[in-house]
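Next up: the structures, one after another.
FYI, it's all coordinate maths here, none of it is from the lab. None of the values given here were measured: they were computed from a predicted structure. Cβ atoms are built from the backbone, for glycine too; each structure is taken alone.
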Structure 1
Amino acid sequence: MSSDCRWTLGDFVSLQRGTTYKGDLLGLPGAVLLGLASIQPNGGFRRGSFKTYGGDSPEKITLTPGEIYVSLKDVTQSGDLLGSAARVPKDIQRGRLTQDTVKLVFDGEPISTTYIYWLLRTPQYREYCRAHGTGTTTLGLAREDFLSFPVPQPTEAEASLVILLEALESRIELLNETNSTLEAIAQALFKSWFVDFEPVRAKVEGLRPTGLDAATAALFPDSFEESELGLVPKGWKIGSVGDLASVRGGFAFKSEDFCESGVPVVKIKNIVGDGTIDLTNLQYVNHGQALKSQRFALQDGDVLMAMTGATIGKSGIVVTSKGEAPLLNQRVAKFEPTPFGQNNNWLIYTAFQNSFMADQIINAASGSAQANISTTGIEGVKLVLPGNSVVLKAFDEIVSTIFSGWIENRKIFKTLIQLRDTLLPRLISGQMLLPEADASVENMLSEPA
C-alpha cells in the first residue's frame with residue numbers, strides 16, 4: 001500500500017439501494033433507468049439504448065452527473081461485474097437506480113469523490129470483490145464487505161495520478177463520442193439511400209438530391225416501381241446479403257486446442273453488441289494449431305456476426321492490436337467478398353444496424369435450447385439493392401473514409417485503455433511513473449482526436 005490504510009469505504013460513504021419499477025411505465029418521459037446493463041465489467045459507464053421511466057423517482061434513488069453507483073451482484077460466475085463501479089456521464093441529467101444497483105452517498109469524512117471512484121477501478125479492489133463474493137448461480141457482495149474495503153490516505157503523488165487518470169478518461173470518452181458521430185453519419189447515409197430512397201424522391205419531385213454532387217445524383221433513377229416489399233426505385237431489385245458477400249463461419253477448434261498463451265481466438269462472447277469486437281478477453285491456441293487455420297485469420301475492417309445465443313445477429317468490426325492476427329472460432333460469421341466482387345463490408349455492417357435486417361435474423365433463427373442461424377440463413381436476408389454496382393461503389397467510397405477514421409480512433413482508444421489499466425494498480429501500490437514515462441503520457445494525451 002502507498003500509505004497506512006487507517007480508513008475504509010464506510011468512513012466516507014453509505015449505500016442507497018435502488019428499487020423495482022413498473023414495466024408498463026418504461027419509455028415514458030422521465031428519468032433514465034441505470035441498472036446492471038449500464039456498468040462495464042470491471043468498472044466504468046457502459047453506453048447503450050437506455051429506457052426512460054415515467055414512474056416515481058424519489059430523490060434518494062435519483063442519480064445526477066458525476067455520482068457513483070455500484071453493482072453488488074453478478075449473474076455470472078466470472079465476477080467481472082461484482083462490485084463494479086460507474087459514474088453518471090454529463091449527458092444523463094437525471095438517472096434512476098434499479099434494484100440491482102446502489103448509490104454511494106458521501107456523508108462521512110471529507111474525501112475526493114474522484115479518488116474514491118478510481119480506487120474502485122483498481123485491480124486490487126476487483127480482486128477484493130471476487131474474494132468476498134458469495135453464491136453459486138448468482139454472485140453477491142455484502143454491503144458490510146463493500147464498506148470494509150481499505151482506503152489508503154492519498155498522497156500528493158496519488159492525487160496527481162488521479163488527475164492523469166481523469167485526463168485519460170476524458171480522452172477515451174472523446175474518442176467514443178467521435179466514433180459514435182462517425183457511425184451515425186454512415187448510418188444516416190445508408191438509410192437515406194437504401195431505406196428512405198431520398199435521392200430518388202427528390203428527383204421525383206423535380207429537386208436536386210440534397211448533399212450529392214451532380215455525378216452521384218445521376219446514379220439514382222427518377223421514379224419508383226412496385227415490388228414485394230412495396231415501392232422501390234425503378235430498376236432496383238429485392239436482393240439478399242448473398243448478393244453482396246459470402247458468409248463463412250469460423251474454425252471448429254476443440255476444447256483441448258485452447259491454452260494459456262499463443263495466437264488469440266475470437267469467440268462469440270467477444271461480440272459485445274455495440275459494433276465493436278472485444279479483443280481483451282481472449283482465449284488462445286498454440287502456433288502449430290494456428291498454422292492449420294490461417295484462412296480464418298482476421299484483419300482490420302472485417303465484419304463479424306454472432307450466429308447463436310443471446311447476441312445472435314449482433315455484428316461488430318474487427319480492430320486488431322499489435323501482434324499476431326486473431327483467428328475466428330466457430331459460430332461466428334465473417335463476411336467476405338464474392339468471387340471477383342467488391343468488398344461490401346461497410347454496406348453490410350450499416351444494413352444490419354437497421355431493425356428490418358436484424359429482425360430477419362431473429363425470425364430465421366431456429367433451435368429450442370438457444371437460437372441458431374446458419375451462414376446460408378444470413379446470406380438469405382433480404383434488402384433492396386440497385387440494379388448495378390455503381391451505386392454500391394459510390395456508397396463505399398464515401399463510407400470507407402468514415403470507417404477508416406473509426407478504426408484509427410479505436411486503435412488509439414485501445415492504447416489509452418491499456419495505459420490506464422497499467423496506471424490503475426499504482427494508485428494503491430504507491431509505484432509512481434518515471435519522469436520520461438510521465439512525459440510520454442502527456443504527449444499521448446495532447447495528440448488531436
Structure 2
Amino acid sequence: MAWRIARRAFLSSAACGAAGLVVLRDAASAATTRANDRLRLAHVGVGGRGRELLLGFSRQESSVAFADVNESKAAEMFKRFPDVPRFQDFRAMIDKLGEGIDAVVVATPDHTHAVASAYAIRAGKHVYTEKPLTRTVFESRTLRELARKHKVATSMGNQGTASNQFRRALELIRDGALGTIREVHTWNDQGSADHSEPPKEEAKVPPYLNWDLWLGPAAFRPFHPRWLWWGSWRDFGTANLGNWASHTQNLGFMALKVHTLWFADPATKPIIKVEARVNRINRLAFPKWEHVQWHVPAREGLPPITFQWHNGSSRPGVREDLKKLLGRDVKWGPKEWDDWAGHLIIGSEGMILASGHNATFVMLPEEKFKGVAKEPPEKVERSAGHERDWLLACRGGKPPWANYDYSGPLTEFNMLGNVATQFEGVLEYDPLAGRIVNNAEADKALTMGEYRKGWTL
C-alpha cells in the first residue's frame with residue numbers, strides 16, 4: 001500500500017489559534033481514567049531508549065504489556081517484569097488487551113514510530129512517541145490529524161522542553177532580550193555513514209529477532225546485520241536531523257513561532273524555502289556531512305529568519321564558520337567535546353547559546369547579560385516533568401508542550417532537511433498544504449517509499 005494512501009485526506013490542516021507559546025488544545029480522552037487511578041501503559045519497544053522510558057513510567061503507572069521484536073534487546077526488561085504479558089506484534093497486543101490499555105509508549109526504530117503510534121491512536125489510546133515523531137513529513141501530518149480526530153493526549157520525547165532554563169530562554173527571546181532575530185544556527189559534529197551500497201549477502205536471522213516484524217512497513221529484503229544499524233539508512237532512520245535536531249533545534253523553532261506557519265491564515269500563503277549542500281547526494285543513506293538552510297517567512301509579527309544546520313565536522317570550513325559565529329574556538333575533537341552540539345540564536349542585541357538538548361543556555365556576550373537570571377521561568381508555567389506532563393494530559397489535564405500539534409510541525413521542518421539533502425537547488429514547501437510546490441520529484445520524497453501490505457497509517 002502506497003505511503004500516499006489517504007494523503008489528500010491529511011494534506012490540509014484545520015486552522016486554529018496559534019499566537020501562544022505552542023499550539024495547545026484541550027484533549028478529551030477517548031480512554032478516560034479516573035484521576036487517582038494508575039494508568040495502564042503498554043510499551044512498544046522495551047530495549048534501548050524504550051528501557052529507560054519503561055523504568056521511568058513504571059515508577060508512576062502500571063505497565064500492563066510489552067511488544068518487542070528483538071528478544072535480545074528486550075531480555076533485561078522481560079526478566080525484570082516477568083508477569084507482564086509480552087508480544088512481538090504491537091497490533092496483536094493492542095487488539096487483544098483492548099480496553100485494558102489506557103495509553104501506549106512507542107520507542108522503536110524510526111521507521112515504525114508512525115505505524116505503531118497511528119495504530120494506538122485509532123484504538124483510542126493516548127500515545128507517547130520517542131523522537132523523532134516520524135521518519136517522513138507525510139507521517140507527521142498524518143499523526144497530527146489522527147490525534148485531533150480521536151482526541152487523545154500525545155507527546156513526543158523531547159525532554160529539554162520541560163527544563164526551567166529552556167522555558168526561561170523562551171521568555172527572554174519573546175521579551176526581546178536579544179533584539180531582532182534573523183539568524184539561527186544549529187550543529188552536530190557527528191555526520192553520518194554515507195553508505196555507498198546496501199548489503200549484498202543474506203545472513204541467517206538470529207533466533208531472538210522477528211525480522212519480518214522488525215521491517216514493519218518497509219519493503220522486504222533479506223536479513224543482514226548491517227540493516228540493524230538503522231539510523232544511517234534512509235529506509236529506516238532519520239540520521240541527526242531526527243536523532244538530534246529534534247532536541248537541538250527546538251528552542252528557536254518554538255520561541256520564534258515557526259510552528260504557527262502550519263496554522264496560518266491561508267490568505268498569507270506561507271512558503272518555507274529549504275536547500276542543502278552535502279558531500280554527495282545519496283538516496284540510499286545519509287551524507288557524511290550536510291549544511292541545510294531553511295528560509296522562513298514572516299509570521300505572528302516576527303520578521304523572516306534563516307535557520308542553518310551544520311552536521312558533520314568533516315565539512316570543509318565548518319569549524320571556522322562556527323568559530324566566527326561564537327567569537328571563540330570550537331571545542332570539539334579528540335580531547336574536547338563541549339561544543340559537539342549546539343544551538344545559537346543570534347539577535348541584534350545579543351545571542352543565546354543552548355546545549356544539545358536545549359536544557360541549558362548561556363547569553364552572549366556574558367558580561368552584558370551577567371545579571372539576567374537563567375531560571376526559573378518568570379511568566380510561563382513550569383513543567384511537572386516531561387513525561388509527567390503527558391501523564392497529566394492523559395488524565396484530562398492540559399496538553400504538554402511537546403504534543404503532536406507542536407512536535408508534528410517541528411518534525412516536518414527537520415525532515416524537510418532530509419528531503420533537501422537528496423536534491424539540488426531550493427525547494428519550496430507549503431506548510432498548509434503539505435507539499436513541495438516547485439519540484440515534483442522532491443514532493444514525492446515527502447512520503448519516502450511504500451508501505452508493505454498489512455501496514456497502514
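Some notes on this structure:
- Answer label among 1, 2 for the case where Rg and Dmax of the Cα atoms in Å, calculated from the coordinates, equals 21.3, 62: 2
- If helix-only ellipticity at 222 nm (-39500 (n - 2.57) for each DSSP H run of 4 or more, over all residues; to 500) is computed and equals -7500, the structure in 1, 2: 2
- Comparison of 1, 2 - label where FRET efficiency 1/(1 + (r/R0)^6) of positions 201 and 305 (r between Cβ atoms, R0 = 41 Å, to 0.05) is highest: 1
- Which of 1, 2 yields 25 [relative contact order in percent (Cα under 8 Å, 6 or more apart), calculated]: 2
- Among 1, 2, structure where distance in nm of label points 7 Å out along Cα→Cβ at positions 209 and 273 as derived comes to 4.4: 2
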